[in-house]
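Presented below are the structures under discussion, each in the form of structure tokens.
Read the figures in this text as sums done on the coordinates, not as results from a lab. Keep in mind the model is a prediction, meaning the values are calculated, not measured. Cβ atoms are built from the backbone, for glycine too; each structure is taken alone.
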Structure I
Amino acid sequence: MLKYFEKLGTYALDYINEAGRMGIFLFHSAVSIVKPPYKIFPVLKQTYIIGTLSIFVILFTGAFTGMVLGLQGYHTLSKFGAEGLLGSAVSLSLIRELGPVLAALMVTGRAGSAMCAEIGVMRISEQIDALECMAIDPHKYIVAPKFIAGIISLPLLTAIFDVIGIFGGYLIGVGLLGANEGMYFSSIYKDVEFSDVYMGFVKSLCFGMLIIWICSSKGFFVHLSRDGGYGAEGVSRVTTDAVVLSSVSILVFDYFLTSVLL
């Protein structure tokens, strides 16, 4: 019986140590962002990797999300004779909730996993140790450009997701099902307020920082992780953990941010 309590205590201590490491990692990364020298090319490169290369999956996901909302929303609202509210239903759902959340989940799967694996390989191949031996701060050299790029990219990708989603809802609701075109856009103009856009913007910023923080720290400390270690298998397990933890954290933080911003 004592062995089970011993294992439970070991797991608890491992998670506490990991949480502490991630907190210290976030602090060092935040300091490295504001610490000179400032180099623009690494930020542009990471913005291209995180943001530009994610545009296609954002366009695809946003279009079909808006189409599903238009289809479901029209049939639901038609039961109450409120088809004229289809535009506001689609736009508010996308701008306040689905846009930031789904865009962040797509970026986590496409860029976050690659980021964690890249840093994990750098760790097990001792490239990070080599940087430290040369008195180069790995947080400044590796992590800071990713944080800045994530903060820039996520709000822009979310905006693209929202616009494409609203257009997808228009194609289905107006083009296919015959809803009134003028009512669709007038309801958007009337019901969407700045506070709605602000909520989506704040969420996308927080989700961007969350993705970079979790995925980077998981790869950075792959050699200390209970499920990690040296080798390709350790990197693969840590990458999977990073994607799962990032996805769950996005959903959890979405609830708390919504409760605060509403």
Structure II
Amino acid sequence: MTKKNKSAIQRRLIPTYIFLIIVSFISVFPLYWMISAATNTSTDVSRGRIIPGSHFVENFNNLTAQQPLWRALGNSFFYAILTTVICLLICSIAGYGFEVYHDKGKDRLFSILLLAMMVPQVATMVPLFKMFSKAGLLNTAIGFILPIISTPFMIMMFRQNARSFPVDIIEAARIDGLSEVRIFFQMFVPTMKSTYAAAAVITFMNAWNSYLWPKVIMTDNKAMTMPMLIANLITGYVTDYGMLMCGVLFCSIPTMVVFFVLQKQFAEGITGAVK
């Protein structure tokens, strides 16, 4: 390829680069504005100031003085991690079973299971609350995680990715005398690391950002999570936007860290890559 052809191709790509730069700026600006607002006063935020200020420590002190920040962070970490671990175990076993041991009956059952994805969560909120209230599961970790530890989407995701798992390996392992449990944990799980990483990111973010169900099931302030704490900052006649954005910043950091750490595996898991 000559220099003239290269320069012509580069000139044609200039509008594409400009478009990508604009889209990237639009995508990143809300994050920048959140960080900037956390360092400004409520008055500055209301006026639309986007330059970082020097009031972050003041906003942080007001936040910790008015709300149990560390307890809410601890609760959110505990619920999110516990939900993620149990959900990955249950949904991966279900997806593996639906694919490896599938027959016409299981396929019909899986089709019925997928119909549950069309039922809105709000429609099940009242009966779930009555069931959990009678079972004495209010303000408990079990009450928080039980409705979300197994979701049709996660089961479908693991089943779709299990289709790329070599069946010959399973048959060879059975001939060698491995039990089904050892085949799953020693062969399937290590091979599907990218799928587990993608599922972990999705499950952790959903559990961390969950607001409606914890608000219903957690009636004690000691069980407050970060989304519930953020909602409490908006109540009242006057909202301190600097303190609010400081709380939003602390609520957003864990999910951003999890995503950035596992972003490569997340992309591979979503596309169904198997290694």
Structure III
Amino acid sequence: MADQATSLRGAELLRLHRDPKLLTVVNVWDVVSATTVAAVEGTAALATASHSIAATFGYEDGENIPLDLMLEMVGRIVSATDLPVTADLEGGYGDPAETIRRAIGIGVVGANIEDQLRPVKEAAANVEKMMKVAEQEGVDFVLNARTDAFARARDRDPAESLKDAVERGKAFLDAGAPVVFVPARLDEAQVATLVEAFGPQRLTMIGIPGTPALARLEELGVARVSYGPMAQNVALTALQELVEEVHRGGGVPPTMRILN
């Protein structure tokens, strides 16, 4: 059974998703990135990025990093903040329900779990099992049930991918998931279709170039926008730019902040 602090964070994370105000989460991958993001005014929750954590340890994305190592880093992030933390746990590492149980045990109160285009009934059954675990642990767990209808079918007609995302998302909501994650470069019409199918504050998205502005997504009824591995890419871009400037004979930019 989760402790009181975890239960309170779970309730707060669920409230943030249900609030008509759009929740934005810039993903983190270690303690220093987590504390840096948490310190910025307006940050209400943290989300980890599986790709970024795997890269930190030298692993390719796609459940190549051992689950114990992934959870160790996630646990360090949870311990470094008072904010609710949702974790990207890929496809659940072979046993999604048990992975969620372990995640709750270290204080995680939400998670992305990919359907990996498994048959809809199987994927929905996994959602039901994960939400049952959360109920047993006494947490309002924000399962961000991810469908790969777009992500794993990029050569398919977008209309077919959208139809598939609607079908899968509705099945996941019926199975108890609070929100559905559809990672893709969605246009305004696609977003509107998904929100209409799922209901307001049930769709979560990834903020990538080409998607509608955050203010418009809020108007459309999107619950949350996250940024996946792009936050780490932005940080590494800044590091490369520093190296390039040093090679040109320069140094650190005057805009640098002393953060730790």
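Observations on the model:
- Parent structure of the calculated result 1.00, given that Cα Rg over 2.2 N^0.38 Å is the read-out and I, II, III the choices: III
- FRET efficiency 1/(1 + (r/R0)^6) of positions 54 and 174 (r between Cβ atoms, R0 = 30 Å, to 0.05) - structure with the largest value, from I, II, III: I
- Which entry (I, II, III) yields the derived value -22500 for helix-only ellipticity at 222 nm (-39500 (n - 2.57) for each DSSP H run of 4 or more, over all residues; to 500): II
- Which of I, II, III leads on volume of the Cα convex hull per residue in Å³, for residues 22-125 alone, largest value: II
- When semi-axes √(5λ) of the Cα gyration tensor in Å, for residues 134-213 alone is computed across structures I, II, III, the figure 23, 13, 12 traces back to III.
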